[in-house]
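Asks: Each structure below appears as C-alpha cells.
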Structure I
Amino acid sequence: MTVELSLWVEVAVAILLVLSSLFALIGAIGLVRMKDYFQRMHPPALASTLGAWCVALASIIYFSALKSAPVLHAWLIPILLAITVPVTTLLLARAALFRKRMAGDDVPAEVSSRTQNL
C-alpha cells in the first residue's frame with residue numbers, strides 16, 4: 001500500500017530535515033571551535049534544541065498529511081528537551097565551576113545568599 005503525498009508536504013519535510021542537519025553541523029562546529037568548556041556548552045545545546053524542533057515539525061507535517069488528520073504527539077519530544085536541556089546545562093556548568101574552584105583555578109567568586117540580598 002503506497003500513499004502519494006503532495007509535493008508541498010515532501011518539500012516542507014525535506015527542508016525541515018536539512019535545516020535540522022544544518023543546526024547539528026553548526027553545533028558541532030561551535031563545539032570544536034570554542035576554547036573553554038563553558039563556551040563549548042552553548043552551541044550544541046542551542047543547536048540540538050532547534051534541530052529537534054525542526055525534526056518534530058517535519059514529523060508532524062508528514063504524519064498529519066499521511067493520516068489526513070492532525071498528529072501532534074511529536075511535540076512531546078522538543079517540549080521535554082526544552083525543559084531538560086537548560087537544566088542539564090546549568091548543572092554541568094555548576095559542576096565544572098566547582099571542580100575549577102577545588103583545583104584552585106582563577107574563577108569568579110562564589111555568590112553567597114548574604115551578598116545577593118544587598
Structure II
Amino acid sequence: MEVFEQSMAPALQPGDRLLVDPWAYRERPPGRGDVVVLRDPESPTRFLVKRVGAVGGEIPPGGTLPLAPGELWLEGDWGTVSRDSRRFGAVPLAAVLGRAWWRYYPVDRRGPLDDAVP
C-alpha cells in the first residue's frame with residue numbers, strides 16, 4: 001500500500017510503501033497507537049492510513065463522550081493537515097482493512113512502523 005497524503009508526517013511520508021496485515025485484528029482489537037488502513041469514509045475508492053487515538057469505551061482526544069463499542073477514533077500524526085475522525089467522526093471497526101506494520105520503501109527508511117510512533 002502506498003501512502004498518498006502528508007497527514008501521517010513525520011512518521012510516514014507520501015510515497016512510502018507499507019505492508020498491511022489484513023488478519024491482525026481477528027484475535028485482538030486495535031489498540032491506541034496502532035497504524036491502520038481503511039477506506040476513506042468520504043471517498044470510498046481511496047485508502048487512508050491513520051493512527052488509532054481511542055477505542056470503544058474511551059473518550060477521544062478533545063471529546064466529552066465515550067465511543068460506542070466497536071468504534072475507533074482515528075487521527076493523523078500531523079493534525080493540522082489530516083482528514084481524520086476530527087472531520088468525519090468515529091469509524092466502525094469493520095471499516096479497518098488491516099494494520100500497517102512494515103515500511104519497505106524507501107529502502108533507507110524500511111523497518112517496522114512501531115518505530116515510527118510520534
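Asks: Quick one: distance in nm of label points 7 Å out along Cα→Cβ at positions 85 and 109 came out at 3.6 when computed from one of I, II, so which one is it?
Replies: Matching structure: I.
Asks: Quick check on the output: 14, 50, 32, 5, 0 is P(r) over Cα pairs in 10 Å bins from 0, in percent, derived from one of I, II. Which one produced it? Intermediate values should be presented prior to the final figure.
Replies: Values: I: 12, 29, 25, 17, 10, 5, 1; II: 14, 50, 32, 5, 0.
Derived from II, not from the others.
Asks: Suppose helix-only ellipticity at 222 nm (-39500 (n - 2.57) for each DSSP H run of 4 or more, over all residues; to 500) works out to -25500; of I, II, which structure was it derived from? Don't jump to the answer; show the numbers that get you there.
Replies: Working: I: -25500; II: -500.
The value was obtained from structure I.
Asks: Here is a further query. Which of I, II yields 11.0 for mean count of other Cβ atoms within 10 Å over residues 21-28, as computed?
Replies: Answer for the origin of the read-out: II.
Asks: Right, here's the next one. Hey, relative contact order in percent (Cα under 8 Å, 6 or more apart) derived from one of I, II reads 23; which structure?
Replies: Source structure: I.
Readers should treat all values here as calculations from the given coordinates under stated rules, not as data from a laboratory. The model shown is predicted, which means the values in this text are computed figures rather than measured ones. Cβ atoms are built from the backbone, for glycine too; each structure is taken alone.
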